[in-house]
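Each in structure tokens, the structures are laid out below.
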Structure I
Amino acid sequence: MILRLLRGCLPAAVRLAMLWGAFLPLHAQTNPGADAGAQPIAFISDTQTPLFLESLVFGNDRNAEATDSLFADILRVRPSCLFMLGDLVSLGPYPRAWESMDTALARLHAAHVPVHALLGNHEVMYLPRTGERLFQENFPDHVRTGYACVVDSVGVVLLNSNFDILSEAERQTQNRWYGQMLDSLEHDAAVRAVVVCCHHAPFSNSTVVGSSGAARAAFVPPFLAHAKCRLFLSGHAHTFEHFRESGKDFVVIGGGGGSRHRVFEGADQEWPDISPKIKPFFHFITLEKTPEGLRLRVRQLRDDFSSMEDGYSAIIAWKIE
């Protein structure tokens, strides 16, 4: 099976090619920087500096300073791998918008933290081809119709929910690849759990962007149909939310630095949120393996910006009881 080949039995030249972002036909690779069981996996989304209009509408919350604090904490945590779920920068087509992100990525690379990312809407805003080209220069392993990475027995699947920049053929290619990859991971004995990621949240109570029906229709049914698929992560909504559908967990982690989004509460909620009512504003999450399952832990910035702290946590069980 293709994923078994990724566990170290390939010739050295092939492994070296994989480190440079070359992909087998299903676009799956092992994480070259991971020490099995040593460190958590980290995920962050929506690290963009607010646009001028966003600042006028939502106010300024020292957003860039907050993002710097999150990246500094990620370096302290020293995860085996960092996944970024889109909206890394405010305007992807403009090189100057990448300057602070380039600095953060350079520090992560210097610390030997591998970084993988997927496209958000801000990366392809206004001039999508230019924005995607600049994104691809920073993340050469990225595949616009989906790619995957296996980190210490956890498969991470990264999908493109910017459907408006994909042709109908590309959307079909991604759907076909997604199903094939989930089948492959499902039957690989070395993979214990699968985390699926996209930018636009299939479930969210955000009063600003809501949830994505297109992402829900395209990505959720295959996720629910595979037993090893345990956690679905997304951003776009600048808040933290935790939903459970058909016994599986869907978590929104859009607190990387964008403007604050308020959420509908109580009877106004479209989707029942099981996380605390008081939301962490600026945050990222880590996943650690435990005997019971993956421990999801929120690392959040204190409101006074004095330090980072552990916040909400949950166990994503290996199997549905």
Structure II
Amino acid sequence: MTLGSALRPPDTGESRPALNRVCVVGSLNYDLSARAERLPTPGETVLGGDFRRGPGGKGINQAVAARRAGARVAFVGRVGDDDFGRAFRTALRGEGIDDLHLSIDPAEPTGVGLIALSERGENQILVAPGANMALGPGHVTEDALRGADVLVLQCEVPAEANRAAAERARAFGGRVIFTAAPACPWAREFLTLSDVLVVNEVEAAALSGRRDPARAAEVLGGLVPAVVVTLGEHGLVACIGGAPEHQQAFGVRAVDTVGAGDAFTGILAAFWGRVPDSRALRIAQAGASVCVERAGAIASMPAWAAISDRMAEAPA
């Protein structure tokens, strides 16, 4: 089964353009999270509550975000032969995502994310990647990428798998959206393989050597056709074939910021090239703003109806 024959987008009854066929090559980390009044400092134990568990990881978060926005999505990743791994397959199928390219590692466990959340919406995350780091070039088959309009990559799987995916997707005429997160030493070498780079302020500074987001976007814009630096509550700076431009954020009260960047990237992948660039960015911002008002990772990814409602509340 190729991406071109994946399941149809869900019918929400909302008006929207035809969306991209998206392939995500990335991570799956089963999230174990707890909330406390504040985050602990090094060496400190803080008594918390409100424990939650469920599928997460940058890769599957982005895939679910794209799918709920209405795109057809295929996923390439690796899990362990354990309960967490089986839960991921169930989650992908439940979302209508093509899971035929999800492979099982007989030796490594499924990745796990340990998340601490504060009442202010701040977070600390520790990831034990497990089988994610066993994903290799051979697992990224041409069948998974054939027919994809957009490939989405992050830094939670090995560089070799990402490189194979980018090169094969480009051979089929697909565009590559790269989120250089979490920060890693090999991210810079992927800039020339990317059509769109999505980074936050810290990642942008690390890649460009410039602390100012606009200047960082401008420097990186010399290497990548489209650069987006997300600024959280301060919006974003985009450099797309010209001078950097600021786009303000939607005004919301953050409950949980985990997954907001993934929501932005997944939704952007669904719309990129289907609508004007500034419109695609605004739609992705709208989705991310809905995401931060909800608890959880996958659970917080919005459907198109919620994104459309947010756009109507504060049109660009």
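Values in this text are rule-based calculations from the coordinates and carry no lab data. In this text the structure is predicted, and so the values were computed from the model without any measurement. Cβ atoms are built from the backbone, for glycine too; each structure is taken alone.
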- Which one of I, II has distance in nm of label points 7 Å out along Cα→Cβ at positions 39 and 119, as calculated from the coordinates, equal to 2.9? I
- Looking at structures I, II, which one was distance in nm of label points 7 Å out along Cα→Cβ at positions 127 and 263 calculated from, given that it came out as 3.7? I
- Top of I, II by distance in nm of label points 7 Å out along Cα→Cβ at positions 63 and 279, largest first: II
- Item | Among I, II, which structure scores highest (criterion: distance in nm of label points 7 Å out along Cα→Cβ at positions 223 and 239) | I
- Item | Parent structure of the calculated result 4.2, given that distance in nm of label points 7 Å out along Cα→Cβ at positions 215 and 295 is the read-out and I, II the choices | II
